[in-house]
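Below you'll find a set of structures to go through.
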Structure P
C-alpha cells in the first residue's frame with residue numbers, strides 16, 4: 001500500500017463542501033486534531049475547477065495552471081502533502097500533477113504565466129509534487145489511523161446499519177492508487193466497522209455512479225435520477241440506515257434529491273447521507289450540530305441519533 005503521511009498536510013478546501021455540507025470540513029478537522037495529524041488550511045488556496053472543468057467551462061490548461069499555483073502555495077507553506085475533502089478535487093489535482101510532471105511545454109507555459117503575473121515563487125518545478133506520494137483523499141489519511149480511531153470511540157453506534165458509496169472520481173479515475181480492491185473498495189466500511197457498526201459490505205448497484213454526472217442532473221434529469229433511484233432501492237432492500245460518502249457531489253445527489261426521487265417511485269427511503277468524516281466524528285463524540293453540521297442536511301439526521309444508546313454530550317441546537 002502507498003505510504004500515507006500524518007504531517008505536513010494541506011487540508012484542501014472544497015467549494016461544494018463549504019456551500020452544501022460545511023460539517024464535512026469541521027468534522028475532518030475535529031478528527032485530525034483528535035488523532036494528532038499535523039495540518040494547515042490556507043486562505044490563499046483556490047478552487048480545483050472541478051465543477052467547471054467537467055462541465056467544459058474550464059479547459060485542461062487552465063485547470064493545470066490553477067493546480068500549479070496551489071502546489072506552489074503548499075510548497076511555500078511547508079505542507080506539500082495535500083489531503084482533499086472531495087473526490088473530484090482528488091482526481092483533478094492528481095491529473096494536473098501528472099501533466100505538470102510529464103508535459104514540459106505545458107509546464108513551461110504555465111510557469112511563464114505565473115512569472116508574468118508577479119508570483120514567480122509559485123512556479124512549478126519537478127520536485128514540487130508527485131501525484132502518488134503527495135496527493136491523498138482525507139479518507140485515506142483517516143484509514144491509516146483506523147486502529148487509533150477504534151480506541152477513541154465514545155458513542156455506541158452498534159444499532160446502526162451502514163453502507164458505503166465510494167466515489168467514482170476516487171476509485172475509477174486513478175484506480176491504481178485506490179486502497180484495496182478497486183472493484184469492491186472497502187475503505188469506508190473498514191473505518192465504520194472500527195466504530196462497532198454493522199456494515200453492508202456488498203449490495204446490488206454498489207459500484208454504480210451516483211447518477212449526478214455534473215451536468216446530467218440538469219440536462220438529463222430523468223436519466224440521472226433513475227440511476228440514483230436504483231441504488232436507493234437496493235439500499236432500502238438492505239435496510240440501510242446511513243449511506244457513507246467521500247464526495248460532496250455524491251452526497252448532494254442522494255441527500256438533496258432523495259425525497260423527489262422517492263415521490264416519483266411512490267416510496268420513502270429515509271436513508272441518511274453522511275460523509276465518512278461526519279460519521280466518524282459522531283462516533284468520537286463530536287457535537288452533531290456545531291461540528292458535524294447535521295442541520296444542513298435535507299434528509300433529517302436526528303432520527304439516527306435516537307438509536308444511539310449512549311447520550312451524546314452537549315447535544316443541543
Structure Q
C-alpha cells in the first residue's frame with residue numbers, strides 16, 4: 001500500500017475528473033500507483049440457499065437460478081485449495097460463504113477453525129467474506145487471528161434499495177466499522193453495471209473514502225439468468241468501467257484497487273491499461289458463480305508489465 005496520502009474531493013470535483021478525456025484521467029490516477037500487484041484467491045465454502053434478495057446474485061433463494069447449492073465444505077478441503085492458491089503466487093486466501101450472517105448455516109465455529117488453518121500455511125494471509133457481523137462475531141474473528149475481512153457496500157447508499165430490500169446499506173456500513181474497530185484489515189468494494197448513474201458511481205467512491213478500506217474490489221456485473229438483473233449487460237461499457245476505477249483510485253489513493261468478478265468483460269488491452277494506471281490487485285482464478293482466468297495467465301501479464309507480485 002502507498003504511504004498515507006490525505007486528499008478529499010467534493011462530488012462536483014470528482015464528476016469533473018470523471019468527464020476528463022480518458023487519457024488525462026488515467027494519467028492522474030497513475031500518480032498514486034506503486035509497481036506492486038497483489039494476488040489473492042478464495043474458496044466458495046458454502047454456496048446457494050441465501051435468504052437475501054440481492055437482485056444480481058445467483059445464490060439467492062428468491063430466484064430459480066441454475067447453480068449447485070452445498071453446505072459448508074470441510075476444513076481439509078479449505079487447506080487443500082489454500083495450498084494450491086499459494087503455488088500460484090497468491091498471498092491472501094479467503095473463505096467465502098453465502099448467507100446474510102456467518103451463523104446462517106450454524107457454521108461460525110467451523111469458519112473460525114478454517115481461519116486458524118489458513119494462518120498455519122507459511123506465506124498465506126487469512127481473509128474471510130462471511131456476511132454481516134455483530135459485535136461478538138467481529139471480536140471472535142479478531143481473536144482467532146483473521147487478517148482481513150471482506151464486505152462490499154456493493155453500490156452507493158442512494159441506490160441500494162434498487163439492489164436489495166432484505167437488508168440495508170447501513171448494515172453493511174456498520175459491519176465495516178466493526179471490522180476496523182477490532183483491528184482487522186478491511187476489503188470493501190462494489191459491483192458496477194447494476195443500473196447506477198455516473199453520479200452514483202462517484203458517490204460510491206466518496207463513501208469508500210469515508211470507510212477507508214485497505215482494498216477495494218471492483219466487480220463488473222455478469223448478468224445471471226433468472227435474476228432480476230439478467231438483462232443488464234448493457235448498463236455499463238468498458239470506457240465507463242475504466243473511468244470509474246480511475247476515480248476510485250484518485251478518491252482512495254491509499255487503497256489497493258482490485259480486479260474481481262466480471263473483469264473478463266474488459267479487453268486484455270484495457271485490463272493491462274488498468275494495471276498500469278489504477279489497479280494494483282487481482283483476485284485470481286474463478287469467482288463465486290462465474291469464471292475468471294487461469295492464474296498462470298495473470299502471472300504472465302504481471303511479468304509482461306514488469307510488476308512485483310506480492
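Every number here is computed from the coordinates shown, using simple stated rules; none is lab data. Computed from a predicted structure; not experimentally measured. Cβ atoms are built from the backbone, for glycine too; each structure is taken alone.
Here are some notes:
- Distance in nm of label points 7 Å out along Cα→Cβ at positions 137 and 201 - highest-scoring structure of P, Q: Q
- Label whose coordinates, when FRET efficiency 1/(1 + (r/R0)^6) of positions 121 and 161 (r between Cβ atoms, R0 = 35 Å, to 0.05) is calculated, return 0.10 (choices P, Q): P
- Kirkwood radius over Cα pairs in Å, for residues 81-256 alone derived as 18.2 - corresponding label from P, Q: P
- Which entry (P, Q) yields the derived value 0.15 for FRET efficiency 1/(1 + (r/R0)^6) of positions 57 and 233 (r between Cβ atoms, R0 = 25 Å, to 0.05): P
- Given -13000 for helix-only ellipticity at 222 nm (-39500 (n - 2.57) for each DSSP H run of 4 or more, over all residues; to 500), calculated: source structure among P, Q: P
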